[in-house]
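Below are structures written as structure tokens.
FYI, it's all coordinate maths here, none of it is from the lab. Because the structure is predicted, anything quoted here is derived from the model rather than measured. Cβ atoms are built from the backbone, for glycine too; each structure is taken alone.
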Structure I
Amino acid sequence: MSDASVQPDPSDPFFANPVFGTDNIHQPGPVIPATAKEFPEPEVTLDDPEYGHHSPARRAIRDAKRVVVKIGSSSLTDESGHVSPERIDLIADALEARMDRGTDIIVVSSGSIACGMRPLGLSQRPTDLATKQAAAAAGQVLLAQEWARSFARYGRPIGQVLLTVSDAANRDRARNSQRTIDRLRQLGVIPIINENDTVTTASATFGDNDRLAALVSHLSYADACVLLSDVAGLYDRNPAEPDARFIAEVRNGGDLRGVVAGDGGRLGTGGMGAKVSAARLASQGGIPVLLTSTENIGAALDQAMIGTCFWPREDRLSAWKFWVLYTAESAGVLHIDGGAAQAMEHHNSLLAVGVTKVVGDFTSRQVVDIVGPGGYLIGRGEVNYDSATLQGMIGRSTAELPDFAQRPVVHVDNLSTYANRLSRAYGATR
């Protein structure tokens, strides 16, 4: 009897289907070559308040040579948590059209946990850490498969980069991540970046991928950042309310007075509040940000006349100074007096005479927080002494110190400040 005549016995566990059947298994769609590189039409019209805006910051986004684009979970999946090939294709089409202009694109993609829900039989987003990480482990594979399939229509490969807070907080690892992203771009590969949810802990996360996108924008020296979600732009309250006012331009914090922003939805973690916070983080570092819905991605990447635009701070922080302020892990705290805070505002080094208290156990060359007399965190810097040595230097002038201790506590070149907090920190003693 030939082997071909032997039929599998369905009752044999070796041949049986898995107990969960095939309904939950994700099957990537076919790769159908794309023939056109066009921006998808937006859902809004010139009559809608979110469309038809012009500003210098929008022109900068339109002409940017390197753009970070963040896509939220709700933009990549359907209501049940399935990966949506159609939605991913819409996004990839717009990204390809922008890249056809010569723009480098870096994608920050949410969706790993949402994509892993159905294969694990979950009806709603998990809340406990272990199940979140299990869903991310299953979903990250599916998400990458769909991104790879969609960009394969244009003959483009993708590269997946998973980051943690520890990667960003450690300068060497941050630089290595930067080099990896740069090399992927040089090789014609689209970086698809996400937080590594499978290994992060509840206390050590970026919080949401909007913040991750802002940090990646600085890490990669991007010229612009586009944050996409399920809302066409920023309103001063829930846009469903009849008297909600659309905010087209955010030049500074004053434009946000009275704005009420909500939390995340069922499939995501980053609500409008998180997006505004991330947009301000990027813009304060000198990067213009456009906030709109994924359905309007074509208009956003084409002329940037849609959504809410956050204007960049004119004096962009260097990558190092931004890293110190917003990403680096602090090893301790230096409390300073008003005179030292005033000196820092005028771009001077921090000297021992201005230090009033040292908190923590740290070594030299580590990053520490600097707190003014009003209790405000006003900056961060790379300290020149360990904490034990500094305890004996508190309040002493340079002339009173031995030769080995006459360097600044934090040299101005290794010091970064929150300019908007300095005056508050020493206002009572100016």
Structure II
Amino acid sequence: METVQPSTKASNLLQNKFLQTILLSNMLLQIGIWVRNFAILLFVAEKTSNDPYAISLISVAEFAPIFVFSFIGGTFADRWRPKRTMVWCDLLSAVSVFVVLLTIHFGSWQSVYLVAFISAILSQFSQPSGMRLFKYHVPEEQLQQGMALFQSLVATFMVLGPMLGTFVYSRFGLEISIAVMGVAFLLSALVLIRLPEDVQEDRPAAVKGQFRQEFVEGFRYVWQSQVLRVLGLVFILAGLAVGVAQALNLFIVTERLGKSEEFLQYILMVNGVAMLVGGGIVAVFAKRVPPQLLLAIGMLVGAVCTVIVGYSQSVPLTLVTQFINGLVFPCIHIGISTMILKWSQSSIVGRVNGVLNPMFIGMMVVSMSFAGVLKDAFPLVAIYAGAGVLFLMGAFVLVPIMRHKAPEYTAEAQQVQAQL
């Protein structure tokens, strides 16, 4: 393996060329994704007169590839050069968008589902590659701060994204909205060319059955690590809680608060602003707090806030609780991402991410699917109390690993790029 001597002095995080590039790329992707999401949602709702089945297919197109391709994408991400993988995924996404756009233009409006479906497939190869590059190019002590910056970017678009997507669609229509997504992905690919060159790894020549062996190795690696096993359980519990709470948010607005459906946007906006602030706070204090503790704090506060939201019939109390919940939510995302990076060798980060990520998404989709059944059988107060208990259980299962220190991979310490 080609080795590069690590930087002798820690550079300011925002001066890190890798992080500047990856944040700009993600900003462009967020613009494309939010414009796409709202364009497809509003277009399908308008085209089908709000048919629930047609609208639910949008979520299927977005989430189904995660189940099928996350494990496979993570394995290939560990085999392929990460920079090249990310550039090609964005390029292929852009090309697929323009091909689908032609199909829509000539009369097959159902092709809009393919835009989300193809993009979701390619993201399962690109995202774990980005995690590998993070491991290479961000010093260990700055990993948590870097993740906090990512979370702040996502939170910013949770506030601005719906407004941007709605404006573009209502002003320019479906085809321009889809084209905006294609251009955004194309620009992201061009930006990613600025990334430092991939570290060359001496891999044995491909042999029959090697992919299957590496695929299985990802599951074995997670199972053999107590920290990653616990993290998998936290993913499952958090996914179940988040899914049911998100699915029934509208009923909190209409039944518990007595407001119209439109009031939900204000709750989401308050939550998004709080996530942006929370991400900034975590970025400042990240070095001083172990990721396990950060995750536990997020789960505990999430448990309390979820129960209060279920009980509350007061608009001010609900808004304040949602703000507090959004403020600590970055602790969950940043804690989880940092633990995956710190407890995984760079050669297997993609597979670890591919094993753990579907646990959260899968359980979230399962709980969203059963949310309607639960709503018919139980009052909202009981359902949200149950979701709070799931968050609480997630915090408690972290106790046995709270004092664990991340292993030091001496070979990887030499792979930090000189560009830092």
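List of remarks:
- Structure from which 46 was derived, percent of Cα pairs over 29 Å apart, options I, II: II
- helix-only ellipticity at 222 nm (-39500 (n - 2.57) for each DSSP H run of 4 or more, over all residues; to 500) from the coordinates reads -9500; which among I, II: I
- Highest-scoring label, criterion being percent of Cα pairs over 33 Å apart, for residues 148-387 alone, among I, II: II
- Label whose coordinates, when relative contact order in percent (Cα under 8 Å, 6 or more apart) is calculated, return 29 (choices I, II): II
- When distance in nm of label points 7 Å out along Cα→Cβ at positions 252 and 284 is computed for each of I, II, the largest belongs to: II
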